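Next come the structures, one after another.
Where a number appears in this text, it was derived from the coordinates with a stated rule and is not lab data. Small disclaimer: the values here were computed from a predicted structure and weren't measured. Cβ atoms are built from the backbone, for glycine too; each structure is taken alone.
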Structure 1
Amino acid sequence: MLLRERVNSAIEQSDYISRDLSWLKFNWRVLDQAKNTDRSIFERLKFLAITASNLDEFFMIRVGSLYNYLDYGKERVDYSGLRETPFRRTLLGTAHQFYKEQYDEFKVHLQPLFKLNNFHIAPLDELNEEERADAVAYFMRTIFPMLTPMVFDGYHTFPILMNKLLIFGVVTRTHDDHKEGQRVSFVQIPQNLPRFYELYRADQLVFVPIEEIIRSEIHKLYRNVDIESVNLFRITRNGDFTLEESDDIEADFIDEIKQKLKTRRTGRVVRLEVEPGASYWMMKTLKGRWELDDDNVFVADRLMDFTGLWQIVNHKEFRDRIPPIPPPVLPIGLAEKKDYDNMFLTLKKGDLLLHHPYNSMEPVVHMLEQAAEDPDVLAIKITIYRLAKKSRITEALLKAAENGKHVSVLFEVKARFDEENNIREAQRLQKAGCFVIYGISRYKTHTKLLLIVRKDGDKVTRYVHLSSGNYNEDTSRFYTDIGLLTTNEVYAQDISEFFNVITGHSLPNNYRNLITAPRDMRNQLVELIQNEAANARAGKPSGIVIKINSLEDKTTIDELYKASQAGVPVKLIVRGICCLRPGRAGLSENVSVRSIVGDFLEHTRIYYFHNGGDPKVYGGSADVMVRSFERRIESLFLLMATPIKQQSILILDYNLRDNVNSYLMQENGDYYKCETDGARFNIHQEFFKITNQQIDEARLF
């Protein structure tokens with residue numbers, strides 16, 4: 001108890017919130033969406049599935065990163081002030097609490113609603129004789145030929161068990177146990193099988209977990225041996241490559257990435273999920289093999305791996321049970337949809353700010369497709385971080401290259417979990433004649449920029465797109481982002497200079513409207529914050545509003561603390577990780593933090609500085625994180641035109657007014673849901689109906 005009290009005291013006394021503990025708080029906010037009784041059961045299951053995939057990534061990356069320090073004997077002090085070993089206990093203990101709450105929500109609140117909504121997750125013993133016969137026939141016809149038992153004993157090495165697959169551990173004993181004794185073998189459930197076997201009844205759809213069918217028939221894989229126990233489990237492996245990326249930078253870049261993809265499948269086990277009552281002997285074997293203790297073991301007392309719920313959520317029978325996303329509205333400045341038909345002509349009339357998903361990404365995609373076919377287009381340059389699986393962006397670039405245009409693509413092949421798709425698409429472009437750059441040295445390319453060079457009569461016009469989001473037409477329907485489309489020569493010159501730097505060997509002059517990393521983004525943001533603090537001390541109007549995904553960089557946090565102490569009102573909208581403590585006496589009394597979690601994934605980054613009444617507003621790709629400032633190529637772009645600036649101010653204003661999706665952060669790192677005493681204001685609805693008047697009247701201070 002004394003040790004726990006000391007740990008809690010260290011956490012409370014720190015001026016910073018632990019990044020990893022803050023991330024778990026974010027996933028609790030996602031879980032809160034699954035608890036929302038105003039949502040349909042299918043929406044609630046969707047959010048539960050999201051929390052499960054989030055938690056998988058958390059263990060692979062964040063816990064995996066911690067184990068890089070533990071396993072290699074490297075020292076680490078968390079923002080909470082804890083060293084690596086006590087922090088591991090605290091982190092895994094908090095993860096256990098979250099895991100239990102996930103399962104409590106599923107079995108206590110969600111499962112009882114299934115039959116009322118005409119479906120059921122049924123164990124095998126609830127099937128009638130005909131249904132059971134169907135399930136067994138499916139096993140024999142489809143599943144049985146795919147299964148491979150892999151034994152581990154004195155004659156067989158320990159098999160490679162795959163990350164995030166459901167696996168049966170089968171403990172057997174031969175009839176002559178004096179010679180052989182106990183053995184354990186493993187049966188992995190193939191990932192290309194549906195999670196549930198589906199049966200139709202008159203009044204409902206029945207989903208039978210595939211593992212229960214296999215469990216009932218698994219004896220068919222074992223002849224002339226006694227099966228002592230059959231236990232389902234699942235492992236999560238370390239997927240963080242931070243150490244390897246810095247240790248082997250001389251290796252051929254593409255081969256290095258491919259090798260790391262292989263490593264992901266066999267990396268260090270950091271979590272073992274198992275059903276209750278698992279064989280003690282098997283568990284002792286697994287924990288010893290993978291150097292785990294009870295902190296790494298998570299007991300799933302119902303359905304294991306909630307990501308499988310997507311099969312139910314996306315089922316064709318329930319398509320009308322999840323509210324559809326309203327159709328996108330035209331961006332401010334466009335009168336009708338046919339303006340998309342000639343984006344080159346449209347942009348000559350003025351800049352456009354796209355706010356996804358409320359505005360479609362179609363203007364960007366259509367402009368690229370038009371550029372690919374337009375004989376007057378001379379060149380296309382673009383940075384790519386993530387693409388849709390069937391990407392119209394790729395197809396447009398291929399068509400442009402085929403038509404003889406110069407196409408330069410800076411492709412980030414280290415975009416986490418999209419490496420294979422990115423390598424494949426990059427190689428397609430390269431084979432078609434595009435100039436492809438596979439990342440820049442040790443930096444990840446996270447910036448989102450597009451430049452189209454077009455001959456207009458006797459002059460050349462450059463068309464530019466700068467964005468906070470990826471060139472992915474699929475995610476643009478679910479992620480909030482902003483993108484600026486312009487022919488402004490100041491932007492065009494900055495972007496041209498930027499591409500020359502990253503594709504060639506030159507040092508940039510000062511950009512006029514761009515702030516870039518790793519060059520000087522942190523320093524320039526600090527200067528903007530310090531300017532607000534100086535204005536406050538001089539009695540001038542001041543204010544900072546920042547909307548980002550994550551806030552973790554200590555240098556920037558310290559400057560925000562100083563600005564607060566100088567009297568600057570600081571309003572932060574941080575979706576996920578926030579390591580700053582708001583509202584601490586003498587430190588951050590003028591800082592407020594809110595997180596918005598709802599129907600859309602908040603991905604927009606906007607930085608507002610009051611600047612004595614002449615606001616400076618930036619959009620872009622960067623969060624306030626060490627990796628963004630030091631290990632990534634990022635960009636923020638100044639929003640110059642008054643209508644565009646006013647739109648961004650309205651976005652921030654609406655975010656601060658939202659009382660449906662917002663959670664307010666407390667000084668201790670906890671969050672509480674914003675109360676809705678009066679009228680509800682839901683930004684995920686309100687942004688579909690904004691007017692020019694609302695934009696003109698938007699104010700923050």
Structure 2
Amino acid sequence: MPDDARVYPERPREVEPRHANTLAGELNEAQSRAATHPDGPLLIIAGAGTGKTRTLVSRVAHLIERGVRPERILVLTFTRRAAQEMLARAERLVGSASRGVHGGTFHATAHRLLRRFGAEAGLPSDFTIMDQGDAEDLMQLSRASLGLGDKKKRFPKKETLHHVYSRHVNTEIPVPAILSEEYPQFREYEEGFAKVFADYTARKIDRNLVDYDDLLLFWALLVESNGPLAERISGMYDHILVDEYQDTNHLQARILRGMCRAHRNLTVVGDDAQSIYSFRGATIRNILDFPAQYEGTVIVPLEENYRSTQPILDVTNTLISRAEERYTKNLFTKRTGGEKPWLVTAHDESFQTRFVVDRILELHEEGTPLREIAVLFRAGYMSADLEIELTARNIPFEKWGGLKFLEAAHVKDVLAFLRVLENPRDEVSWYRLLLLMPGIGDITARGAIDAMSLLMWSADAFASYEPPPRARAAHTALVQLLDALRSHPTEGDGIVSHEIARVRRLYDDILRERYDRVEPRLADLDQLQTIAGGYPNRAAFLSALALEPPQATQDLGFGSGSEDDVLVLSTAHSSKGREWDAVFVIWAVDGWFPMSRALGSAEQIEEERRLLYVALTRARNHLFVTYPLNVYDTRRGADYSIDQLSRFLDRGVREKMQRVVVEKNDGAPVSPDAGTRPEIDLRALLRGRFGAA
């Protein structure tokens with residue numbers, strides 16, 4: 001954002017409500033029952049493509065039309081975009097009154113409440129939020145200060161420490177149990193884990209830092225406490241609505257119980273068949289046990305699908321019917337036509353790749369835009385061969401699940417300058433920016449941090465530090481920059497953008513020294529500066545980035561260039577919530593889908609089944625499931641192996657599909673079955689030779 005840019009103020013806008021009778025006319029019978037449900041707990045089981053967002057929005061509109069004050073309604077989602085879309089659609093139904101509805105993610109709502117009420121519970125309101133990378137770095141400082149990284153036998157790295165800590169907080173599983181299940185090689189370090197977590201917690205308190213897990217934990221502790229503060233917070237809302245309830249964890253379920261302590265007006269929407277995030281701490285038990293936790297729950301299943309053809313639904317219904325525990329629903333559609341999904345047998349990976357690319361080109365030539373075609377897979381590495389072939393044949397694509405904008409080192413570097421201004425006790429950010437400066441290494445950086453700590457992190461603590469001779473020039477430059485930034489106004493239009501521009505006078509030269517190809521990184525910083533222009537102050541900007549980090553606009557794909565019409569390659573997890581005209585699901589073999597690491601656990605097998613269900617239900621009109629018979633791949637522990645079709649595609653599922661084989665170069669198709677009658681029975685001849693029955 002240029003230094004002389006001005007901010008264009010938003011115009012006041014009013015939206016007239018639509019006629020109330022139009023609401024009911026746009027919903028089917030089940031959606032209408034859910035939207036007009038009276039008070040009390042409501043569980044909406046929304047199958048894939050059944051219009052759950054429309055139903056939830058309609059329920060918000062119905063509550064407002066019924067006389068519930070908008071500011072007494074809270075809508076919780078898992079992304080800011082989902083919340084914004086929901087509230088925008090509610091506005092179109094009931095007019096500008098819906099703007100009073102509170103909506104956002106669990107973490108953003110927790111952040112808002114803690115800024116408002118935290119000081120009354122011993123949490124200073126000027127706390128700084130750490131993202132996952134910062135939390136891992138602080139965990140590393142705790143690990144190092146305790147001397148646990150010096151052992152001859154490897155002590156767990158910071159990423160493992162943070163994962164165990166976060167999983168414990170979100171799932172309430174004891175640390176020893178997590179170690180036994182996921183990291184048995186580290187069970188002997190149980191005491192070391194406890195020491196690191198204690199030191200990490202103390203560092204957060206001393207430096208006024210809050211991590212993602214703290215946001216939810218503090219919210220839960222506030223509403224579970226006894227006293228007027230908990231009553232004030234839980235009494236803020238008369239109705240709470242939650243989207244994607246199958247993705248909530250134990251901590252979020254605790255929060256909802258606390259927020260509903262004064263009433264039982266909780267509406268949750270979700271699909272147990274799409275619960276696929278246990279690795280993040282989500283538990284399917286929340287949605288399966290909801291009726292038991294909230295007595296008198298009304299359950300409304302949504303079964304009419306508006307996305308897929310009936311042949312696709314026949315396959316997905318059969319697949320998920322094998323789940324051991326589920327809410328019974330059978331998706332149907334009023335759409336007519338559609339061919340059976342293809343189950344495609346290929347000789348090996350190269351034949352699988354050739355089929356996928358050839359069929360994509362056929363669909364595109366028939367009029368399907370590339371952006372309406374997706375290739376899905378269980379894990380990112382499974383698309384390597386396909387990416388090479390797409391590039392060779394000049395087919396543009398982007399791969400989802402790539403680098404996040406804020407994970408880029410150069411973006412985190414610039415933000416570190418702002419973070420130490422906002423919170424001088426932010427040890428992680430100090431360490432990061434000190435290591436950027438010429439002549440400052442690990443020892444000097446730690447010495448400077450220790451010196452500032454002794455001076456109670458005062459504003460002039462860093463200026464008072466006496467660096468070694470080799471670091472004096474860098475020290476002087478950094479002191480001057482920080483002094484200049486402190487002297488700037490802290491509020492006003494474009495102020496944060498101006499601060500970043502000032503930081504870049506120093507940082508851009510460092511960037512040019514570090515990287516040969518600096519242009520994409522400078523473009524990222526331009527984008528960061530532009531984003532910053534819309535925030536009134538540094539605190540609001542840093543909090544927004546921590547809570548809702550934007551995705552990268554570059555380096556997301558490989559070979560996609562800047563074209564809009566690009567093929568999508570995506571992991572099954574990243575495809576959730578999306579849909580395409582044509583979907584290819586590749587590597588449908590045991591050990592790949594389901595993943596081999598899940599084969600020893602019944603719970604994980606069931607989640608893998610749900611994950612395949614999610615992948616298959618993304619398709620509107622065309623669905624292709626492919627599997628190679630042979631694989632040459634050292635990742636599988638051998639140079640050569642014969643693949644087994646995924647156990648989830650059993651005989652009943654296969655009967656709903658069209659079998660297709662990819663022709664080999666010699667013109668002979670690959671046989672998917674060994675049950676055909678052979679021209680010569682070699683085994684029978686052998687039995688006859690030795691008189692076997």
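Numerical summary
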| item | result |
| --- | --- |
| Structures 1, 2, by FRET efficiency 1/(1 + (r/R0)^6) of positions 157 and 589 (r between Cβ atoms, R0 = 30 Å, to 0.05): label with the highest value | 2 |
| Highest-scoring label, criterion being relative contact order in percent (Cα under 8 Å, 6 or more apart), among 1, 2 | 2 |
| Of the structures 1, 2, the one that -13500 was derived from, the read-out being helix-only ellipticity at 222 nm (-39500 (n - 2.57) for each DSSP H run of 4 or more, over all residues; to 500) | 2 |
| Rg/Rh (Cα atoms, Kirkwood Rh), for residues 109-188 alone from the coordinates reads 1.12; which among 1, 2 | 1 |
| Which entry (1, 2) yields the derived value 46, 30, 27 for semi-axes √(5λ) of the Cα gyration tensor in Å | 1 |
| Highest-scoring label, criterion being distance in nm of label points 7 Å out along Cα→Cβ at positions 29 and 605, among 1, 2 | 2 |
| Answer label among 1, 2 for the case where distance in nm of label points 7 Å out along Cα→Cβ at positions 317 and 333, calculated from the coordinates, equals 1.3 | 2 |
| Structure from which 22, 19, 14 was derived, semi-axes √(5λ) of the Cα gyration tensor in Å, for residues 565-644 alone, options 1, 2 | 1 |
| Top of 1, 2 by distance in nm of label points 7 Å out along Cα→Cβ at positions 53 and 421, largest first | 2 |
